[in-house]
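Structures are listed in the sections that come next.
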Structure P
Amino acid sequence: MVLPGVYRPQADTQLLAHALAAEIVRPAAEILEIGTGTGALALSAAGRGARVTAVDVSWRAVTTARLNALRRRLPLRVLHGDFTACTHGRRYDIVLANPPYVPAPSRWLPSRGPARAWDAGPDGRLVIDRICASAPGLLRPGGILLMVHSAMCDPDSTLKRLAQAGLAGQTTVRARVPWGPVLRGRRAWLQNQGLADVGEDQEELVIIRAEAL
C-alpha cells in the first residue's frame with residue numbers, strides 16, 4: 001500500500017532487501033530503518049522476528065508504514081522526524097538506510113513534498129554523510145550498517161568516512177539500473193556538474209556494508 005507522495009519501493013529498495021536477506025537476524029534483534037517510506041524493508045525484518053524501529057521525516061510515509069504493518073499484522077514501531085532525534089541514546093544490531101541521494105541543484109534538503117525522498121544537495125551526500133557520522137552511536141559492537149546509494153555520490157568517500165568513524169566497511173553489491181524521471185529531468189545539470197556523461201542513461205547503485213568494531 002502506497003499513499004500519494006510516498007516513495008515507492010524501487011530497485012534500490014530491492015537491492016537493500018537482498019543485502020538484508022544475506023545477514024543473520026537473530027530472534028529479537030534490534031533493527032533501525034532510516035527513511036522507511038512504505039515500510040517494506042522494516043516489515044521484511046519484522047517478519048524474521050526482529051524488533052524494528054522505522055523512522056521517516058514524512059508524515060505520509062509514517063502513516064503508510066503503520067497501515068502496512070496493520071495489514072500484515074506485524075509489530076513495527078514507526079516514528080516521525082529526524083533519525084538522530086528519534087533514536088537518541090539507543091543502539092541497534094542492524095541499521096538499514098536508503099537515504100535521499102540524488103544530486104540536486106539546491107544546497108539544502110527540501111522541507112516538504114515528495115522530493116524529500118531523493119534530493120540530497122549538489123553531491124547527493126547531505127544525508128549520507130550524517131549517517132556515516134552517526135553510525136558509531138547507533139550500532140552495538142558487531143552491529144551492521146547496510147546503506148544503498150548511487151555511485152554518483154562517491155562510494156569511496158562513504159567508505160573513508162565510515163573508516164574515520166571506526167567502522168570496517170566495504171562495497172558488497174553493484175548494480176546498474178535505467179535512469180528514472182528525476183535523473184532524466186536533470187540530465188543537462190548532471191552533465192555540467194561532471195556527474196554524468198553525454199548519452200548516459202543508466203545509474204550504478206551500490207550497497208555499503210559496514211561493521212562496528
Structure Q
Amino acid sequence: MRFHPAGKTIIRNTILIALALNLIGWLFVSIPIVSGLLSLTALVILVLVLQFFRYPNRKVQLNPKQVICPADGKVCVIEETQENLYLKQKCLKVSIFMSPLNVHINWVPVPGKVTFLKHKEGEFYAAFKDKSAEENERFCTAIQLADGREIMANQVAGAVARRILNFLEDGQQVTQDMEMGFIRFGSRVDLYLPLDTKLKVKLGDKVTGSQTIIGELS
C-alpha cells in the first residue's frame with residue numbers, strides 16, 4: 001500500500017508515539033491487561049492514520065465535457081445558489097462530504113486554466129452542516145474551461161480537519177488526472193458549476209474521487 005506524501009510527517013510521528021506507548025507498557029506497567037490496552041491503543045491509532053493517508057492507484061478517464069468527482073465521499077448538497085466570492089453568479093452547487101475513513105486526496109474536476117486561488121480563514125463547524133460552506137476555513141479554486149466558462153471548487157475544513165493543502169498555482173494549465181490538494185481528517189469539497197450542467201449523481205450517492213462523473217457540461 002502506498003501512502004500520500006501529505007501524511008509523511010504525521011505517519012512518522014504516529015509510529016514514534018506507537019513505539020513509545022508499547023515501551024511504556026512493556027517497561028513500566030506490571031499489570032498485563034493495562035499493558036495490553038496500551039499496545040492495542042497504539043495499534044488502532046497507527047492503523048487509522050495509515051488508512052487515512054492511503055494513496056490509491058487510479059486511472060483517470062480524461063473528458064473535457066465531463067466534471068469528475070473531486071473527492072471520495074457522499075453527495076450531501078445539490079442546489080442552485082449564488083457564488084459571491086469570485087464567479088458572482090448563480091451556479092449549481094454539488095457538495096461531497098468526506099468522513100475520516102475516506103481517501104482525502106482532492107482531484108481537479110475539469111481541464112483548463114487556474115484563474116483564481118484564495119485561502120479564506122474561518123470557523124470549523126461540522127463539514128456536513130450547510131453553514132460550513134460559507135463560514136468555515138476553505139481554499140477556493142476557479143478553473144476556466146476552453147470555452148471561457150469558469151467553475152469553482154472549494155476545499156472546506158471541518159470540525160476535525162484543520163489543514164487544507166492546495167497543490168495548484170495561479171495561471172497553471174490543469175487536467176483531470178492531476179491532484180488539486182489534500183485535506184487532513186474529515187471535510188468536504190463544494191463544486192460550483194454552470195446551471196445547465198447535466199448531473200449524473202443525486203443526493204446521498206456515494207462517490208469516488210477521479211472516477212465518478214458528477215455531470216456533463218453543455
Structure R
Amino acid sequence: MLDDIWVDDSVFALRPDFAVLVMTAHGLRNGPTDDRSRAWLKAAGEEEIQTAKIDAWKEAYRAFGAKPQRTRPSVDALTRRMPLPEINQAVDAYNSVSVKHALPIGGEDLDHYAGPARLVRAAGDEPSEEALGQPEPGEVIWRDDEGVTCRRWNWRQVVRTRLTEDTTNAIFLLERLEPMSLEELEQAGDELAALLAELSPDVRIARRLLTPGK
C-alpha cells in the first residue's frame with residue numbers, strides 16, 4: 001500500500017520544499033471522544049500558534065490560484081476553532097498533533113479507498129462529492145481511482161473516506177513545507193503513532209516519507 005502512494009512532479013515543481021509523511025495504521029480501535037483524547041486537544045490548544053508555518057501554506061494555496069482567506073489550509077482553519085472540536089479519538093489524536101506542530105494532517109479510512117492515494121494537479125474533470133464542488137484545473141488535490149479525496153491540497157476531505165468510530169484501518173497524511181524541518185515532521189509522526197498506540201496497543205503502524213526524487 002505505502003509503495004503505491006505517489007506525489008506528482010508538478011506538485012513538487014510548485015513547492016520543492018513539500019514533503020509528506022504517509023502513515024498507515026492497521027488494527028485501530030477507535031471510539032467517541034473521551035477524557036484522554038479531550039486532554040490531548042486541551043494541551044494542543046494551549047500551544048502558541050506558529051504563524052510562519054501557517055503562512056507558508058497560505059502562500060502555497062496562492063501559488064495554484066486558491067484564496068486562503070476563503071478556503072483556508074486545514075491547520076489554519078483548525079487553529080481558529082478554539083476550543084478544538086471533539087470528533088472521535090483517532091481524529092482528536094491527529095488534530096492535537098496538527099495544532100501542536102502547525103502541520104496539516106489528514107486522516108482517512110483506508111478500507112474506503114479505491115486504489116492508492118496520490119497528490120496531483122487537477123485536470124478539472126475529476127469526480128468529486130457535490131458538497132465539495134468540482135476541482136479547478138491546476139488545483140492541487142488528493143485523489144484515488146474513484147475521484148477526489150481532498151480538495152485544495154488539504155482544505156476539505158470527502159465524506160466517503162472519513163475516519164469514523166468504526167474505522168479499523170486508517171491512513172494519515174502529514175504534509176510539510178518549510179520552515180518546518182524534516183526532523184520535526186518525523187517527530188510529529190512519532191507523536192501521532194504513540195497516541196494511536198495508546199488507543200490501540202496492538203495497532204500496526206507503517207510509514208513512508210515522500211520528498212522530491214523519492
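Assorted remarks:
- Between structures P, Q, R, the calculation of distance in nm of label points 7 Å out along Cα→Cβ at positions 51 and 179 yields its largest number for P.
- Structure from which 24 was derived, relative contact order in percent (Cα under 8 Å, 6 or more apart), options P, Q, R: Q
Readers should treat all values here as calculations from the given coordinates under stated rules, not as data from a laboratory. None of the values given here were measured: they were computed from a predicted structure. Cβ atoms are built from the backbone, for glycine too; each structure is taken alone.
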